[in-house]
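Structures for review follow.
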Structure I
Amino acid sequence: MPLRLFITGASGGLGAALARAYAAPGNVVALAARRRHELAAVAATLPGTVVTYPVDVTDPAALAAAAADFMARFGAPDIVIANAGISAGTLTTHAEDLAAFEQILRVNVVGLAATFTPFAAAMCARGAGSLVGIASVAGIRGLPGSGGYCASKAAAIAYLESLRGEMRPHGVRVISILPGYIRTDLTARNPYRMPFLLEPDDAARRIRRVVDAGRGYAVVPWQMGLVARLLRFLPNALFDRAIAGKARKPRAGGGQQT
């Protein structure tokens, strides 16, 4: 059956890989991101019907306009993937990092809700569809130097869990995806070992399998899921000692967004 999808953060990295995983003759794939030229370049490589929306997820009005245009042309989507996100190191000892901290939360949490909101009522009325939020294993435990990013992903996980309860009575699935490390611009500058590192297209194929199966929550890859479970139940005292003094994500004035 043909699918209609709306994907944010689709101008590169995981978002572009997700577009490649779903684009096919008969499918309609909408790509949304800030970077107009990169977005067009991704779209030009894809089969099927592909439309682009150069919007920022921190602009709810622009997202609402894109959603209205998509639904007027194609109807309510079958799948909405809120993938747009940014990452940067932040330190509470540096007052200038507060701006980056705030921007990370705006993109990774408020942007998530702003992506789903324009579609939610139409999907509920139809009684079908999937809202897919890309969170991160970084939301399971806090890491030094990544307070803004970890806090945003922890909030994203909690938000998606709340939304799952809201949408279930209406027949709409909410799927929380917690990727581990994926080789993208967001991870390229990490100065530490990244176990179970995935290529974007491999990660996208794994995520599609989760969505197709209708699972509500999944860590990708499964090996990182085992690590996540261990971290979740590690006593605080042991965890605090283990992470003290470890290499930290570089501070980078606002991070990068796709």
Structure II
Amino acid sequence: MKVVILAGGLGSRLSEETHLKPKPMVEIHDRPILWHIMKSYSYYGFNEFVILTGYKSHVIKDYFVNYYTRYSDITVDMINNSVSIHKIRQEPWKVTMLYTGQNTMTGGRIKRAEEYLKNERFMLTYGDGVCDLDINELLAFHEKNGKIATLTAVQPSGRFGSLDIGEDSIIKVFAEKPKGDNAWINGGFFVCEPEIFNYIDDNDAVIFEREPLSRLAHEGELIAYKYDGFWKAMDTLRDKIELSDLYKSGQAPWVKWKE
């Protein structure tokens, strides 16, 4: 089963990094968040990816084209004009990169992947969030319920501490970064049947999270897999630093593979 990753947006709230690279290529410590997402899927046996590029798409293409030389030991023989690669560090991945337009919206990007998915069920996620979700459990939930699309619903932590203050102004409870307001949000990590393309017009301006998902919900074809484990999107420089600190400390919940 293929994994489709949306990786074409501008990432304007992370402009400190994204003026040079697309948001999915912003690094958590020393590897792009896109790599972390792919490693998470790969851990569960999903190794075929379709990456939907747009803004600065060449950066993503160059990364995978030069993956061997980036992470392997090499010898460059300038006398004999040859390059030898030693201790190849590779992944069992097949990566298709589709240029889906600079300003195309999420629905338009997904629609352009239709011909590459060959009328098959597929996974879908965003290129800016990590999660310690068990992908096989998500897939089993999707198969059990038989809907066109399953999305992973999450409750992200609040950015500020929560206070329970009594009438005497004494703080009774202080919760550091509690879950939000008990509302569930779209955390990505979808499983989709090919029929989902019937809900997406062939128009670059279509936003997947609006009419397509609204229509699916209205027709009872969209179901939520409620997940209360670790999930975090990388929207700001602060998020990048937090994720990098988790990774460097060896405490990153989404890292299940051997380093």
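FYI, it's all coordinate maths here, none of it is from the lab. Predicted model only: the values in this text are computed from it and were never measured. Cβ atoms are built from the backbone, for glycine too; each structure is taken alone.
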Matching 13.0 (mean count of other Cβ atoms within 10 Å over residues 66-73, computed) against labels I, II points to structure II
Matching 23 (percent of Cα pairs over 34 Å apart, computed) against labels I, II points to structure II
Re Cα extents along the principal axes in Å, for residues 138-209 alone: value 58, 33, 16 computed from one entry in I, II; matching entry is structure II
Working back from -14000 (helix-only ellipticity at 222 nm (-39500 (n - 2.57) for each DSSP H run of 4 or more, over all residues; to 500), computed), options I, II, answer is structure I
